[in-house]
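Each in structure tokens, the structures are laid out below.
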Structure P
Amino acid sequence: MFPDRQPRSFLDASVLSRLASVPLMARRPMQGSVSGRHPSPHRGSSVEFSEYRKYVPGDDLRRLDWRAYGRSDRFFVKEFEADTNLRCCLVLDTSGSMGYGSTGVTKIEYARRIAGSLGHLAMRQGDAVGLACVANGLVRTIPPKRNPAHLMTVFDILEEAKPQGETRLAPVLHELAETVRQRALVVVISDLFVDPGELRSCFQHLRFRRHDLALFHLLDPKELSFDFRRPMRFLDMEGGPAIFAEPNEIADRYRKAIGAYLEGIQEAVRESAVDYHQVHIDDDYEQVLLRFLVGRARSRGVR
């Protein structure tokens, strides 16, 4: 691990060492500032052959394929993929609902583990890491940099993040789509208490700007099962009024509503080619990250 001033509650050295064997890859070509391991939209020097093109005066003669010339009596130049580094922008939902958790861990604690681990893995392979904390707008933001000391600042902000306020994720994603000017891997970690139609619009905006969007949708098991047994008061953790209800009377309507909402989310991510992961916060986060990393490693080079 990188040297740090203090232990971090959301980082586990043994988990990071096991995950380090699988690289964090971009699904779309990136535009970085230095050589790296991610595909670039430009051609350059690499071990991975891309295609042939016809020779034009001024091309480097060392790239001529003489075997192709022998077969066709024409000059062809070998094109290779250029590899570069990426910008990894972590977007952490810090709205009030992220403070909920019925399994011994809250959503914000689980989100810190995912964000902190991905930030560490990205920095370890030479990529730039940034962070945006979102509630009722941008709460804290720090642009991507490759300096290991910068990663400690990212960890400090993660440690200090507190769940409070309403969710205004969609407007912030629209803002990030414009302010993060070069292509980036944008990783959103949220419980997505947002209308799916609004999310579809910002997902498509990010895709139009050629960002690679990954989404970790955090859900508590009780939000899906709604297995409450006795009358109780339900509190809106984002500031709305409390509701006193008999769970048995509203359970069917609730499950129907949550099913329609999840179907809307699935439709939005399918249309926008989002790398979507529905995560229950009682899942082992190491396995969640492993599936994420392996899936991306398999899709390397998809342009």
Structure Q
Amino acid sequence: MDISLRALRYFVATAEAGKISEAAVRLNISQPSVSAAIHQIEEKFGLQLFLRLPAKGIQLTSDGARFLERARYLLAQAEEFQHDASAISQGIDGEITVASFVNLSPTIMAELLGIFREKYPMVRVNFRDANQHDIISGLMTGQIEIAVTFDLALQSGFSSSVLATLQPRAVLSPDDPLALERSISLHDLCTRPFVLMDLPHTRDYFHSLFSDQRIAPAIAYRCISFEAVRSFVASGLGVSLLNISPATDVALCGRPVVLRPITEAVRPLRIVLLRSKRLKMRPALNVFQEVATQVLPALAGPL
């Protein structure tokens, strides 16, 4: 390629700054260097990238705008290539053991692992789907190296970093009169049969939301998956609370559910990246942690 990536970066910086002088300041180089790079590109491809406006700086031409789009794409690809090449040179391969809280696996973890595999195809992920009790036990015994889970029953021997915060929301059938309300009080939920997410530590969390208000839910059904909870609610068997839900409001039974925020100020659940402090972090684990920290907040956003 006759045009250097540096010249493309100078061009993109100029287009974004609107002035060659401003681009030179941002790039910490001389103004003639920026001008020369732009001239080189225009001469090479026979394009006029900018209109020079006296006292107003410069303005992209239509050709320049199209060239800018492609230059940005090429620079992004070059950065990705450099990142991948660095991973190869650092010997980032092998196998890591990663666990996910069972209800995060279909909503977040599948996407996260897909992104990670694209970036680091030489790293084999031994994945485990587990409840909080088994995740904590696995981390303590070394059977699990790192986990994406909730901040439930954490102990001092763990290192955790918060990736996202999820508020509990009422789960209702559209036919329930409460579904017409903008927000739902826990006191109102107590007037309906309650479908409890019945997993270790998870059940304690939901019980605590009610006990903090000095009330208790009328538990009618207990389920161990959020999709079962949603289907029970959608079928008119009760109401519930969940902190996570898939992108669709249709439960697996084919009926919809309605989500509403809780009126009271209640404790949220935080998605954390969890590992034992005794664990020595290998390069493959470090890059998994980096990818999870970068992409998981966006993945958790719609939940």
Structure R
Amino acid sequence: MPSRSKSHIVYKKVGGLEIPLDIHVPADVKNAPILLWFHGGGLLQGGRDKIAPHMLNSVETYKHALISADYRLAPQVGIKDIYEDVRDCIAFIRNPDGLAKQLSNSGEIDAQSIDPSRLAVSGSSAGGYLTFLAGLYVEPKPQVILPIYPITDPLGTFFTTSQPWPTEDGGKVIHGKRVDDATVQPFLDRKADAVANNEPSSDRSKMYNYMLDRANLADLLHFNTQKDPQHDPENDKWRISKQVAARGLPPTYVVHGTVDRDVGIEQADEVVGAMVGEGMEVKYERLAGLDHCFDMVEFDGKDERVKLDKMYKFMHEHV
């Protein structure tokens, strides 16, 4: 019997904007733990439907519920607002009058099939960044966090240095032509209405490559970039390694490819190093030769690493 799904459950409204999540629940299971996942895109683009095959497959393989949630996108909002969406999403999941009540009212999924007290949080790329923020600041903390090729510091060298335009062997440009200002100008207007996702065909889907070229992620996320940003205590709240000692993190499983061209691996290295130094529980799959989004493919029988089985096993040891 296949897993059951329910789409577009609104967990939060901001003005006229609805912010939704989708849930996938394994068949014939009661009190399944929950894996909450946030999508990538630099917090600038994307949506909750861009889920890796291994994650969708994990619902039946490991018998947990999977929730994929949207959040508001920068630069119409800043990192503080986006974190508040993450916090409020987790509160909605945990609140008996939140997710469970909506499921009961819909009649499509039995609310007893999930156990909101058993929560893991994961995310890919920018979603990995939100995963770390949840681990630092949400109380009570999730039982375990699973950041996948995460952004960890918008003021790190990778994001403050214009990145070479990604090419394959032979010089073929992977991501198409460079993004000009006019293409993304409508999405740079901070006074425009906030959105919580975008269609893949939208030019908003070019914002990440625009950002890598301009090296302006911190500015787009509303960091203070005008005066000594590297030593601003307000900025430090959102730089993960700087908060590890003071805030602590739950058991953590980090995955990152060594040749990642969209999020430099030093972003993960720094945080893992800080956790090890503080004696925290952390496992690190530092995957040789793999690039960003290496796991966004169906397993073809060749590279077992795309299945992330060790990550899911770690999760289930802690929920």
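Have a look at P, Q, R and say which one yields 64 for percent of Cα pairs over 24 Å apart, as calculated. Present the calculation step by step, with values, prior to reporting the outcome.
Numbers: P: 57; Q: 64; R: 52.
Corresponding structure: Q.
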- prompt: When percent of Cα pairs over 18 Å apart, for residues 70-133 alone is calculated, the result is 45; to which of the structures P, Q, R does this value belong?
  reply: R
- request: Please state which of the structures P, Q, R yields 15.8 when mean count of other Cβ atoms within 10 Å over residues 94-101 is computed from it.
  value: R
Of the structures P, Q, R, the one that 26.8 was derived from, the read-out being mean count of other Cβ atoms within 10 Å over residues 118-125: R
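Readers should treat all values here as calculations from the given coordinates under stated rules, not as data from a laboratory. All of these numbers come straight from a predicted model, not from anything done at the bench. Cβ atoms are built from the backbone, for glycine too; each structure is taken alone.
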